[in-house]
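Next up, some structures in structure tokens.
Every read-out reported here was derived from the displayed coordinates using simple, explicitly stated rules and does not represent laboratory data. Just so you know, these numbers come straight off a predicted model, no measurement behind them. Cβ atoms are built from the backbone, for glycine too; each structure is taken alone.
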Structure P
Amino acid sequence: MAAKIQAKNEGRELKDGEAQPACMQSCPAQAIVFGDVQDPDSQISHAMRDPKRFLVLGELGIGPAVSYLTKIRNAEPAESKGGHHGA
């Protein structure tokens, strides 16, 4: 609330990352992101554009507010790309 009050006193909007809920502060993996989706430079906007992002039950068209990132499995090591002969 202190950041919100300070921004109001200064006559401006909150900046991205200026105020964080307790769950976001306490997550060591920084796996929880909140913010302004309308701001193209915000952390949440970058997360929303991640190609690994998916919506649970998104195919139902209900527009869930929570999205997740898929875990990358069976990634090829860099040296194995390019064929069997290291082309």
Structure Q
Amino acid sequence: MKDIGDKYNPDMVWFDNKMDVIGEKYRKEFLEYYYNHETKIKQDVVSTYKFHDFKKGTAILDMERSRMKEKQSFPWLTDDSIGWNV
């Protein structure tokens, strides 16, 4: 992930799922590196996560094909498929 950030400077890193197989220490190190890299290249960046893969407020919560009933104080998004059967 650090190589991708250094070589391509993505403004968004979107994690789909299953980050729980990566130790929490390494997930924290990635976010720290990615957000600090933002300062060096003077570019706004963001990362996404599902479930509890990152701590609330450190990235954008991705609620796949879902939503929350109440207004939230933290950023989140929902995504869906463009096909009905997918």
Structure R
Amino acid sequence: MASTVVALGRVYATESVLAAVSLEELQRCIARHQVGDWGAVEPEDQVANDRAVREGSRILSAYDCSHGVRIWIITEADRSSTTLLLPKEY
């Protein structure tokens, strides 16, 4: 979705994700999430995210980072906040 810009609200990150991934890499993932590059989610989840942008529901992206670490980025439906976390923390 080329024209997507997701409002992030306040951005939070868990201690675990901050310990596992560099700030630079987290910033790149946030930038991808914000423009509609949903990363490593299944095709049906990509479609759901595109719909969520239009209809105002929750968005979840997944990115594979250095050292085999996967992170999730979740933006709440009301766009008040975005959280970066490890999948096991959900």
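Look at distance in nm of label points 7 Å out along Cα→Cβ at positions 15 and 71 for each of P, Q, R: the largest one is in P. Assign the value 14.1, 43, calculated as Rg and Dmax of the Cα atoms in Å, to the correct structure from P, Q, R. For Rg and Dmax of the Cα atoms in Å, the value 14.1, 43 is produced by structure Q. From P, Q, R, which structure was relative contact order in percent (Cα under 8 Å, 6 or more apart) = 35 calculated on? Structure R accounts for this read-out.
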